[in-house]
Structure 1
Amino acid sequence: MTTLKIIPKPKMTFWQIWNMSFGFLGIQFGFALQTGFASSILLTFGANVDNLSWFWLAAPLTGMIIQPIIGHYSDRTWNRLGRRRPYFLTGALLSGVALCFLPNSSGLAFLVPPIIVGAGMLMVMDASFNVAMEPFRALVADNLPDSQHNIGFSLQTCLIGVGAIIGSFLPSVLTTWFHVSNTAPKGKVSDNLLYSFYAGGVVLIACILWTVIKTKEYPPEEYAKFHEPEPETPKRNGLSEFFHDLVNMPKTMKQLGVVQFFSWFALFSMWVFTTPAVAQHVYHLASNDTSSKTFSEARDWVGNMFGVYNIVSATYALCLPSIVKKINRKRTHAFSLTMGGLGLISIFFIQNHYLLLLSMIGVGLAWGSILAMPYAILSSSIPAKKMGVYMGLFNFFITFPQIVNSLTGSLILKYFFNSQAIYGLVMAGVLMFIAAISILYVNDGKRIQIIDKH
């Protein structure tokens, strides 16, 4: 009796994987500018540290809605550009526009307060990042055989780190090397940030175009040869099928959701509160001091800190496949998250701003693993034809903790920590420890592709 022969996906070369992932360098360039400097821009426009996290609420909300939808429809798309590429190209163009508009929000002050425009641009920017990001995760899983998933997501993480390094350091580099001003009148954004955001928009679009041009996708008929036929399921409309997939997500995905909740709650706290924490705790500034030269120095130093953790992340990502071979994916992730927790908590004990760079080593180990290991585990446990929608739904476990943090973080800071942002970082460190424990209970069942002979 002859059975269907499942052809293994051909392995990709290093440079093919590099080209496929290169667009993420541009996305993360822009994302680093957002995470490193959006809080300081909002503070410049009049936000208060006690309600700062609320302005970030729109970002994860848009991600929660958009990524699963993009994933669902990208699974069903095929046109001249391919399956995933039309979506991340659209996201790149929108992201580039938003990056240019966010620091210029004060230009519309004659219509509405700049803080409202800034918050709106933050929402548009994050929505656009989500449109671009989700199909990239699915593209890696689409094109690579299971045996290359670890290296694929690790190289993607490395390029993410490179983009984030450039984005994080660029404002300081413009000031130090090219003497671009890092100060501005009250209510205005300094030139070094303005030019950095402009550069971010250009680089993001250019990197995405590189991937679109250099990477091919398998047409549906060829893609089908690499996977066993999925059992027939009742036909449902888009919304019904979406909720069916949500309810019936794999067990591994649900378990990873717990890990992601604590990891991303911690990361969100770090992005929102690091600038005010460093300004208050290390530079000893008042919470309402957002226009002095010292605040600008603190803000730029946070950019340097974030640059360091991204340097560590990019380097560590290249080591992850070797580490996984020795101690498996779960233990690798647990170790990395523990180092991240130690790095965040250590900031409380530091008064010399140079020593803060040491704290970022631990954060970099955690960040490198967070961007790679959960996706490597997930991609081996979900049906191939549902790769896009489940990668999109998995984003729920990233956006939900950010939404919870947005709603509660400022209240926690105000009523439990007396508006001292440094305790937001300590809390983040503790949550990293909880995530490290949680990953040990995840079922990492690797999907093994079987080739039937005859």
Structure 2
Amino acid sequence: MALHWKIVIGMVAGVIFGFVMTFFDWGSSFVSDWVLPIGTIFVRLLKLIAVPLILASLIKGISDLKDIAKFKDMGLRTFGLYMMTTVVAIFIGLGLVNTFNPGNGISEETISSLTDTYASDSGVTSKIATASAQKEAGPLQFVVDMVPDNLFAALSNNGLMLQVIFFAIFFAISMLLIGEKKAKPIKQLFDTLNDVILKMVDLIMLFAPYAVFALLSSVVVSSNNPELLVALMKYSFLLVFGLFVMILFYMVLVKFVVKKNPFWFIKQMSPAQLLAFSTSSSAATLPVTMERLEEHVGVDQEVSSFVLPVGATINMDGTSVYQAIAAVFISQALGFDLTLGNQLTIILTALLASIGAAAVPGAGMVMLVIVLESIGFPSEKLAIGLALIFAVDRPLDMCRTVVNVTGDATVASIVAKKLNKLHDPKPKNWDDHLDAIKK
């Protein structure tokens, strides 16, 4: 059975199991104590190899380049495409939320109930505090934050992915400049390290169906007040529809720019998308995204090793759709009138925030606070605004992470196509060399 079907079965079984456990008083604690740890271990394993994979694959990819000018071309194309898809995502969000006005149907009772439940929640207050600190930073602080002052500190923190990327690029270019003969020993080291890490991805993925079962059952059994969730149904459906439109946009790009069958592309990337949905983390999914794109879509490693890690940290198309819809929804629900200038400010601020707040934990809601403050939203109502959407943030975060990962893969495929770095897929299995080590 194909891996994506195993993962789908694990997801469905996890949802059903989690739902059944809600009928028992001990169900939540049982899932938390005995089921969730399986998913937690899986996510930790993916995060464990994310930084070594980026370091090894990026150094290998750049050191394989014969013409350093190609790296400049790849970088410009990557950032240009990421900015373009982010702007499209924001326009889609604004277009939908202004057409359907989901905030106008929220009653005062619902607003009061949500405020009482979530306004003082630590998750809401911490996001506001983080956003305030982010906003106080200088305009070029995000550039400063990209440059590490301690390599080992950067390697030990998955939140400092851009610093690892900076070092890997700097190191690989320096390798090219000392000449192929002198660089050969260390190049062989990183080539081998890259192969080993990719094999680790294959082994970790054997446990993916069981992990998503654990993660999804935990999400279901710990779900919030169903009555409040129903009250936010219109907002939730609109956001999910906006994310679906963004997926359709990617499929059009795959069809007419990459020249590949979009349904084939989605099928090849589906294990990464399903993991993104289960983990709500682009960074945790990154090793799988790279493996699927290289071995099953056919993107050269020198492209994927640069485009995907950068995308996982600065390209958040799903989050951009969410920011546009959530900002206007909150404004509508709380009676804050938005002018055309406010909506243009949302576009610009959301675009800049997707880069500046990239390394911040819980970046989506932090970026939303920055966007709301940029349009003059009353600071005393920020906690109320976040409380409005906090109840459904977890499941919607799962959905928008799927779009984030799909967007990264689409841009990487476009860059590879334009640079003639797209080849026939050559899938590898975890047991390709098993017979050789058997006695």
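A short reminder: the numbers here are calculations on the coordinates, not readings from a lab. Since the structure is predicted, the reported quantities are computational estimates derived from the model, not experimental observations. Cβ atoms are built from the backbone, for glycine too; each structure is taken alone.
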### Query
Out of 1, 2, which structure matches 36, 21, 17 when semi-axes √(5λ) of the Cα gyration tensor in Å, for residues 48-271 alone is calculated?
1
### Query
1, 2: which one has mean count of other Cβ atoms within 10 Å over residues 168-175, as calculated, at 18.1?
2
### Message
Computing FRET efficiency 1/(1 + (r/R0)^6) of positions 312 and 424 (r between Cβ atoms, R0 = 25 Å, to 0.05) for each of 1, 2, which one ends up highest?
### Response
1
